[in-house]
Structure formats: structure tokens, C-alpha cells
Structure I
Amino acid sequence: MAKRDAKRVVVTLRSTEGTGSTYTTTRNRTNQRERLELRRYDPRLQRVALFREAR
């Protein structure tokens, strides 16, 4: 069984639309130095919105 590598961290993505919707994902800390931004489906708006990494 493989161990989790310390280079990959779990991050929370929060909607920029202010609905409070969140997603969780992992990212590689060495390859992606800046904050993660993804366009994901926001179920409260019922459309795609920009989600940014929350710290």
C-alpha cells in the first residue's frame, strides 16, 4: 500500500460567487506554487462558476 506523499496537499475550493459552495481536491505543492483556480459547477447557482483555493 502506497503512503501519501507530503508533496501533495488537500485544498478546499470555495466559490467566488459568495454562495458558500465548496469542493475539495489535491494539488502538487512543488509543481503548482500559486493558488488553484478552477471552473466548477455551483449547485446553488445551477451554473458553472469560478472556484478559488481557500486558506
Structure II
Amino acid sequence: MAKSKLVKANEKIEKAVVGSYQKIEDKFIDNFLRQDNETIEEAKERLKKESKEKY
């Protein structure tokens, strides 16, 4: 079944919004939550682990 123009437009908007959010999230982690010599991805994994342990 073919997608309508509205569905295609919404998917395009979704990709832009999610991409922008991920850039903001990465910048926040880099500036405020990353520890010495830790990459952004390592910091994200550490934060997930700490969150699971806490709750």
C-alpha cells in the first residue's frame, strides 16, 4: 500500500526531530556528565548502568 503525502511528511519531520534531540543529548552529556577520558558512548552506558542500579 502506498504511503500518503502526510505520512511521508510526518516521517521526515520525525527524523529531523529525533536527530536534533540526539545532537542536544550528546552535547549535554559531553559538557556536564562525561568523566575524564570517557567517550560520549561510554558515558551513556555508564549512566544507564547507574540508573538501573539506583532503581
* Structure (I, II) behind the derived value -24500 of helix-only ellipticity at 222 nm (-39500 (n - 2.57) for each DSSP H run of 4 or more, over all residues; to 500) -> II
* Asked: For mean projected area of the Cα convex hull in nm², which of I, II scores largest?
  -> II
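Read-outs throughout are calculated quantities, based only on the coordinates presented, and are distinct from any laboratory measurement. Since we're looking at a predicted model, the values are computed, not measured.
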